[in-house]
Each structure stands twice: as C-alpha cells, then as structure tokens.
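Alright, structures below, take your time with them.
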Structure I
Amino acid sequence: MVRAVTILTENFSDWEPALINSTGRAYYGFETCFAAPGGKQVTSSGGMTIIPNLAIEAIRLDDVDLLIVTGGPIWKTNKAPAIEALVRGAHDRNIVVAGICDGTRVLAKAGVLDHLQHTSNSVDNLKQVHYRGADYYQDVPYAVADQGVVTAPGSAPVSFMAQILDTLGLNDKKLDAYLAMHAAEHIHG
C-alpha cells in the first residue's frame, strides 16, 4: 500500500491534490494523510476547511512513499513553512516527491530540481528562489516526471495524478480509463 502525505497550507489550491488523493485512495488503496504547519486547521482557496492528520513537523519519512507539496500563495511569502530539508530527505530516500504550482518552488529551493527535468507555472516563478535548474526546465502545460520527482503547473492536476501513478509503477488499464474519462471533456465534435 502506498502511504501518501500531502502538505497543505493556508489558502492551498484545493483542486491540485484532489485527483491524486481521490484516485489513489479509491482505486489503488493508498493510505492518504494530510499535514499542515503545526497540525493546525487550514482553509483552502475555495473555502474548504481541513483538519489535518498531523503536523508537518511530525512527518516521519520512514512512513512515507509519496510526498506531495500542494501549491498556494504562502510559498511566495516569508510565512511559508521551512520544509526544504524534509523534501531533500524524501528525495534522498527515493521517496516519490511531487510538487504542483507554487509547491514546485519548494522543490527548487530544496535543490531537488537542480539536475532533473521539471516544470512549474513558469521558469521565472522558480528563479525567485534559490534555484540552479533552469537548464532542465520544461515549458509545458502538463506534468513532468524525472528520477522519482513529479512537477506540474497548477493547471495540470490530471497529468500530475497520472505522472505520480506512473512513477509509482501503477500505470495500468484503470489509469488509462480514468485519463480517457478526463480527456473526453476536451473532445469537440
């Protein structure tokens, strides 16, 4: 069973982690867990109130197979939780690390993106933090996976989910059917 921990912060972008957690839990039996600074309640950008399972500070990497950093405006402020060491530690242990939208800024700041193919909302977004991976940046509207790290712009929660599942070795007919279902809305006849 995949043990997934999703990091949430105040005003997190609620659509970004929804598909991976829902699909992972419902179709693949993931154990999903949500962590926030101090274990305190957070409210999403859409107004959804979340009581996390644990504090970010209490995450034990021995109990994690997938670490997801969700986007939100806090990552562009000095109020952002300092989780760079956690992200680096997860990557060093070959735990799948995934960042979407401004969650990719954390991965960049942690140095995880310095030598891996990756994406974000824009390369300029990442250049605002300690970042040495511009040569590996992919300017694409979908998720990118490389060496156990998955990144995506905030507008790509479907491919983010798919790349995470593929990185975990869960690319199967269920995933193909789920992706086809989401793609169907974009077919114009």
Structure II
Amino acid sequence: MSVHSLQNTFLVAMPALHDTVFTRAVIYVCTHTEHGALGVVVNHPTDHTISDLLDSSNVPAATDSPAQTAAPAIFAGGPIEKQRGLVLHSPDSQWEATLNVDASLRITTSRDILQALARGEGPQHHLIALGYTGWQAGQLEQEIRDNIWLTCPLDSRILFATAPEQRWQAAGALLGIDIRLLSSQAGHA
C-alpha cells in the first residue's frame, strides 16, 4: 500500500473534536510512513517551564541564562511517553540525537540540547514538548477520512512566532479558512 506522506505538515483538529488531549490541537507530523505516524502537539502549553525541566533533569542553568529569564512553556506533546522530552528546533545546530526532518526543522531528544539551552547556547528557535502522539498503519489516514483532522503545510512562524493560543486559528488560516466557523457536521457525497 502506498501512503502519501504527511511528514513535515500540520494536522489541525476539527472543531467537533472534543477530546481533552486533542481539542483544538495543532500537531506537527514528524514522521509518516506506511507503518504509521508520529507527531507532536505544538499548541497545548503545560504549567511547566524550561526551568522546571532543567531542575528535574539535574541540568544546572546559569541564573542569567535565557532558560531562566525567559521561562518559555513546555508543551504537552501528546499522551504517549509523557515523561519523554523532545525539542523541535531551527536547523542552526546539531546534537547527539537529532532527526533532520527537512531543511527548516530538526527534532532532538538528547540531553545535550538541554544543557546547551541551560547555558543560553541552544538553537535560535525551539519548542520543547513532553510526550508525543502516534498512529498505527492506516489509522491517521482513516481519521482524516473521518473528518477529524485537516492537513496543511508547515509554517515555522506558527511554531516559533505565534502565541500558543493563536496557533489553531493560524493553522486554519493557512488553508484560507476561519476554522472556528466550520460545522461539526460532516457530509459525504
């Protein structure tokens, strides 16, 4: 079976999706093959900050480092392995465990990126998430047919320059729609 890859795109939750984990979610699709898909929710911040993550990981940070002063939120990346951290980031750096998704974005899961962020030496743009979401073979394709998700191209400005509470609408706008106005009823011709 041939699968049209959705890697390096956004999934945008339809308004009718009222699941607590995926309500108004924007998911960055990291990988998508005939074996399944893996993504990260990029618009559901937690109450945790990078300072909290550094403390819990025993990574010391200078008190005047950007990690301490800016205190960006950590995102709830999905319900799978919620204790596992990953960093979506600009391609200006390479770390021990980095996946080059495309020319504009990388994903790193190794501790060395946290150490660099603690020193204020990390990638220029980054988003830290705990956990991820995944689909078995054919599951994501079925959810799209069931009108659970819209798909749209990645726009790194949504990841790195748009407030988390505005990302859902901004991703819908990439498709030329106001997603808040979509009907929760789906039709099939």
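The table that follows gives values for the structure above.
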item	result
Read-out FRET efficiency 1/(1 + (r/R0)^6) of positions 40 and 160 (r between Cβ atoms, R0 = 30 Å, to 0.05), computed value 1.00, structure in I, II	II
Source structure (of I, II) for relative contact order in percent (Cα under 8 Å, 6 or more apart), computed value 18	I
Test item: helix-only ellipticity at 222 nm (-39500 (n - 2.57) for each DSSP H run of 4 or more, over all residues; to 500) calculated as -5000, pick one of I, II	II
Top of I, II by distance in nm of label points 7 Å out along Cα→Cβ at positions 56 and 128, largest first	I
Structures I, II, by Kirkwood radius over Cα pairs in Å: label with the highest value	II
With mean count of other Cβ atoms within 10 Å over residues 24-31 derived as 15.6, matching label from I, II	I
Structures I, II, by distance in nm of label points 7 Å out along Cα→Cβ at positions 112 and 168: label with the highest value	II
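Quick note: the coordinates plus some simple rules give every number you see, no bench work behind them. If you're wondering where the values come from, they're calculated on a predicted model, not measured in any experiment. Cβ atoms are built from the backbone, for glycine too; each structure is taken alone.
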